[in-house]
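Please find the structures below.
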Structure 1
Amino acid sequence: MRKSTWIIAALGPAFVAAPLLAQEPANPLTDSAKGTYEYVKTNITKAAEQVSEANYAFKPTPEVRSFGQLIGHIADANYGICAAASGATKPEGSVEKSKTTKADLQKALGESFAFCDKAFDGMTDKKGVEMVPFFGGSRPRLGILSFNTAHDFEHYGNIVTYMRMKGMVPPSSQKRSN
């Protein structure tokens with residue numbers, strides 16, 4: 001075998017496979033939006049676990065939601081916003097107004113995130129640009145899911161403040177193990 005033929009035979013599969021390894025993801029916009037959502041979902045879920053049952057009733061001032069009400073509000077918003085994005089039907093009722101214990105609120109929060117996970121799992125970049133009704137206008141489906149993530153981040157900021165007031169380190173500030 002000539003040297004040039006040997007090189008082509010040996011390296012040929014690598015040249016053929018290289019474009020396959022470097023392919024762009026099928027839905028880069030959706031994947032990016034889901035990654036940001038996963039980050040805030042993880043922090044909110046960990047905070048809900050970390051805060052004690054007694055501190056679920058904590059309110060920094062009488063005019064604001066308690067920690068537990070905040071978790072319930074996030075769950076309610078997840079259902080409403082992700083339903084608008086996906087076209088799914090959200091459950092009836094209000095978590096914020098009906099649940100008070102840590103266990104019930106954590107369960108409802110997890111279920112609301114699972115509802116949004118399904119919305120993301122059914123999303124593609126092509127579907128994400130479809131316009132659907134939202135807050136009296138119309139928005140792209142992926143934009144609505146991004147709005148939900150922004151809403152979750154807004155209230156994670158509240159959670160951080162509540163936790164700091166109780167001398168706790170919020171999940172996003174805790175050391176990560178590698």
Structure 2
Amino acid sequence: MSYKLFASIKSDFLRVEPHRPPCLWWVLIEMVRSPGFQAVVYYRLAHSLLLYGVPVLPSLLRAHSIRSTGADISPSCVIGPGLLLPHPVGVVIGGGVVLGDDCLICQNVTCGERLRLDQDHSYPVIGDRVILCAGAVCVGCIEVGSDSTVGANSVVTRSVPCGTVVAGAPAKVVRARQLEMT
């Protein structure tokens with residue numbers, strides 16, 4: 001396995017437990033305690049195995065993750081470090097999705113292709129530090145700009161500008177997102 005795998009898991013762990021040292025002991029405890037962290041680690045392992053050309057194991061890890069955490073994250077999607085899934089049940093991330101760094105995804109979120117016969121199979125690209133609230137749906141060839149928030153039960157079928165809050169079905173810009181100063 002590569003350094004990038006362990007660095008990504010460390011970033012994911014620090015999103016869940018920012019005040020704990022990211023040593024193996026605490027990572028293993030969090031794997032037992034947090035189904036969301038568990039789902040992210042299963043994805044990271046399956047994705048790395050897929051990149052190394054291991055044939056069946058990524059699919060088995062994905063199936064186990066669905067059964068044990070309720071999250072269906074395709075090993076072929078690309079997710080940046082620092083993913084936080086507080087409640088992973090119902091989360092579906094399709095194979096062509098690209099997700100940036102430090103994103104927060106709540107329960108019942110779907111990111112995937114827009115199933116239309118007259119279009120190619122395109123997936124969303126989600127920027128860095130994006131928040132996808134409960135029940136949000138992002139489908140098709142769209143971009144959700146960095147530092148944006150997609151409101152609960154919103155359906156995003158068109159690109160979202162950086163730093164905005166969108167809500168509704170179909171989603172429309174509601175306001176600019178207030179960013180925390182750190």
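No lab work stands behind these numbers, since they all come straight from the coordinates. These numbers come from a predicted model, not from an experiment. Cβ atoms are built from the backbone, for glycine too; each structure is taken alone.
Where does the value 26, 20, 14 come from, among 1, 2, when semi-axes √(5λ) of the Cα gyration tensor in Å is the thing being computed?
Numbers: 1: 42, 23, 12; 2: 26, 20, 14.
Going through each structure in turn, the value belongs to 2.
1, 2: which one has Rg/Rh (Cα atoms, Kirkwood Rh), for residues 63-142 alone, as calculated, at 0.96?
Source structure: 2.
Which of 1, 2 yields 26 for relative contact order in percent (Cα under 8 Å, 6 or more apart), as computed? Could you put the intermediate results ahead of the total?
Values: 1: 26; 2: 12.
The read-out was computed on structure 1.
Given a value of -9500 for helix-only ellipticity at 222 nm (-39500 (n - 2.57) for each DSSP H run of 4 or more, over all residues; to 500), point me to the structure among 1, 2 it was derived from.
2
Of the structures labelled 1, 2, one was used to calculate mean count of other Cβ atoms within 10 Å over residues 127-134, giving 20.1. Name it.
Computing mean count of other Cβ atoms within 10 Å over residues 127-134 on every structure in 1, 2 gives 20.1 only for 2.
Taking FRET efficiency 1/(1 + (r/R0)^6) of positions 71 and 135 (r between Cβ atoms, R0 = 25 Å, to 0.05) from the coordinates of each of 1, 2, which one would give 0.95?
2
Given that FRET efficiency 1/(1 + (r/R0)^6) of positions 23 and 79 (r between Cβ atoms, R0 = 35 Å, to 0.05), derived from a single structure, equals 0.50, which label among 1, 2 identifies that structure?
The read-out was computed on structure 1.
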